[in-house]
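Each structure below appears as structure tokens.
Just so it is clear, none of the values below were taken in a lab; they were calculated from the coordinates. The shown structure was predicted, so the numbers you read here are calculated from the model rather than taken from an experiment. Cβ atoms are built from the backbone, for glycine too; each structure is taken alone.
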Structure P
């Protein structure tokens, strides 16, 4: 099952791996970025569903307002962040999950930032 999960992930050619990367940077580039790219459509769908449930709208906002609005949602909605992180964590292999639970706060912060950037880039 682990090999199948890894095979599903897209390759990101812009990733350049060096030995100088910290454990968090290596995990981010080898695991998080490909999974977030793989889960792109469902991440956006989840965010749009959140907006619908909370009667949020970003159509009439300027790009700067849109970015601020989305960033504010990420600051205030622990439920949304947890749900979005779950979409990523669910794609980990057992070995990756064991690595993740060793440093969850640092990796959660990285996941949140990457997901936020991906959502903002789609709306701005």
Structure Q
């Protein structure tokens, strides 16, 4: 892939943001931008032009499904693959599909496998 691969991570858990950022930057050589809320993530997605967005399902004010729907509704971000991140194993597949998500990663995840898993979900 030519150029730098850029990931946007949206999660209200600061520790998880730091873990994902360090993992993708140092282990995969990706550029990573982060946002601590859905609204901030949507704004950042417009300007940062990420190659992939990883968003937590359960956040206050705006959950990951809503973030996904809003990003898919905007022309500038509609084509960006979005992966939902959750600890819940009982996700409704219809809700996932309706939101337009490319896939889901479950917590806890293996940091050394994160970049590979994201690339598999978002080739």
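Of the structures labelled P, Q, which one yields -10500 when helix-only ellipticity at 222 nm (-39500 (n - 2.57) for each DSSP H run of 4 or more, over all residues; to 500) is computed from its coordinates?
The correct label is Q.
Which of the displayed structures (P, Q) returns the greatest value of relative contact order in percent (Cα under 8 Å, 6 or more apart) on calculation? Present the calculation step by step, with values, prior to reporting the outcome.
Working: P: 39; Q: 23.
When relative contact order in percent (Cα under 8 Å, 6 or more apart) is computed for each of P, Q, structure P gives the biggest number.
Which structure, out of P, Q, was Rg/Rh (Cα atoms, Kirkwood Rh) derived from, given a value of 0.99? Don't jump to the answer; show the numbers that get you there.
Details: P: 0.99; Q: 0.92.
Going label by label, the one that fits is P.
Who wins on mean count of other Cβ atoms within 10 Å over residues 59-66 among P, Q, i.e. which is largest? Walk me through the intermediate numbers first.
On the way: P: 10.8; Q: 17.0.
Top value of mean count of other Cβ atoms within 10 Å over residues 59-66 goes to structure Q.
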